[in-house]
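S.K.: In the part that follows, the structures are each spelled out as structure tokens.
All of the numbers you see were taken from the coordinates with simple rules; none came from a lab. These numbers were taken from a predicted model, which means no experiment stands behind them. Cβ atoms are built from the backbone, for glycine too; each structure is taken alone.
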Structure P
Amino acid sequence: MALDDILLEAEEKMIKTEEVVVHEFSGVRTGKASAGLVENIMVDVYGSNMRIRELAGITTPEARMIMIQPWDASTLHPIEKAIQKANLGLNPAVDKKIIRIVLPDLSQERRVEFVKIIKKMCEDGRVAIRHVRRDAIEALKKDAKNGGVTEDQVEVAEKEVQKLTDLYISKIDGHLASKEKEIMTV
């Protein structure tokens, strides 16, 4: 595998890791309603597990309300149970054919808990990026052993991998800072 290919693959994996962290952040509650809060909750329906977003339309008609409108009325109560089981501190209310969730005010204690959760997600992302770096450097060294590339080329490529690692870790840290600010803003 060529050095450029190894670097490209490493960067693609780092981009995906960043996207995963950002997506996980969307499931963590802030002061305002977000479909991301409930869309990935798994519901046991039709003999299998499906995400709420596959079963219903999710809207946020007000800043502190999530409305879930199942496409099939028979999934209404299983969705309600799944939200309660998800342990997000949400209280779904069934109103005819829709589920309304009014988000309560977050206590300072709960906000601090959420910050701890996102910091853990962030650290998992950093670890994943470091794993990508390690794999890329191993691939570079393997390439050098097999010949075809000089030690100087490998050294330059390793520095590039480190630059990518630093870049994506700082991007994840930036996402953490903005999400933390969002959570702590009353």
Structure Q
Amino acid sequence: MSQGHAALHEWVRRRVDGVAVAAMRADPQAIAAFVHGRPGLDAHTRDFLRDARNLALTFAIVFTAVLEHHRPDGRRCQACGTLECRTLRRVAGVLAAYSARPVPIDRAEAWRRADARLARCRRPATPLGIEPFEHGFVAWPAFDIGEGDFVLVVDRLTGTVTRWPRLSPDVLTREYGSRPPLPNSEL
């Protein structure tokens, strides 16, 4: 698959993930209360609204399976063996037509990703400080364990966790927005 198709695969994956995250964040009890509190809804609309969360999760799982099968493998689609995957193009067209968008990372998800990154690097469990900034969230071990001054930046749109030196908020915002992040070296 060409570089453009690898980028398209990532674009589709982010939107499918966004649908799943939006559905998981929805409160089933709040949905049920909303539907119950609207006596003027016709039966079809009521049934759809009641089931919308599960439908969105189901279709996100189905699309995830399609993406896993039709992923880039060098220059070709792993499933089709072609340079241009028609399945991926169709899925992207549907997602674009119905305005599926990635869901921005929230504070809780940023904390979870930063904590997982530290755990992957075999760090002992440690509380994290976390603060929002223009491009996402900055996380740091609450207790400095003496292994250098760094922070983790969790990108608001992609959820990517990268390691950065400790910088003032203004400098970090400017640097993060203007150049690629530092390499993801082991912490």
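S.K.: Taking mean projected area of the Cα convex hull in nm², for residues 15-54 alone as the quantity of interest, name the structure among P, Q where it is greatest. Present the calculation step by step, with values, prior to reporting the outcome.
M.R.: Numbers: P: 3.5; Q: 2.9.
Of structures P, Q, the maximum of mean projected area of the Cα convex hull in nm², for residues 15-54 alone occurs in P.
S.K.: Another question, then. Given 4.4 as the derived value for distance in nm of label points 7 Å out along Cα→Cβ at positions 7 and 127, which of the supplied structures P, Q does it correspond to?
M.R.: Working: P: 3.0; Q: 4.4.
Attributed to the structure labelled Q.
S.K.: Here helix-only ellipticity at 222 nm (-39500 (n - 2.57) for each DSSP H run of 4 or more, over all residues; to 500) was calculated and came to -17000; which of the structures P, Q was it taken from?
M.R.: Working: P: -20500; Q: -17000.
Going through each structure in turn, the value belongs to Q.
S.K.: P, Q: which one has relative contact order in percent (Cα under 8 Å, 6 or more apart), as calculated, at 27?
M.R.: On the way: P: 27; Q: 20.
Only one of P, Q returns 27 for relative contact order in percent (Cα under 8 Å, 6 or more apart), namely P.
S.K.: Let me ask something additional. Given that Kirkwood radius over Cα pairs in Å, for residues 39-110 alone, derived from a single structure, equals 15.0, which label among P, Q identifies that structure?
M.R.: Numbers: P: 12.5; Q: 15.0.
Answer by label: Q.
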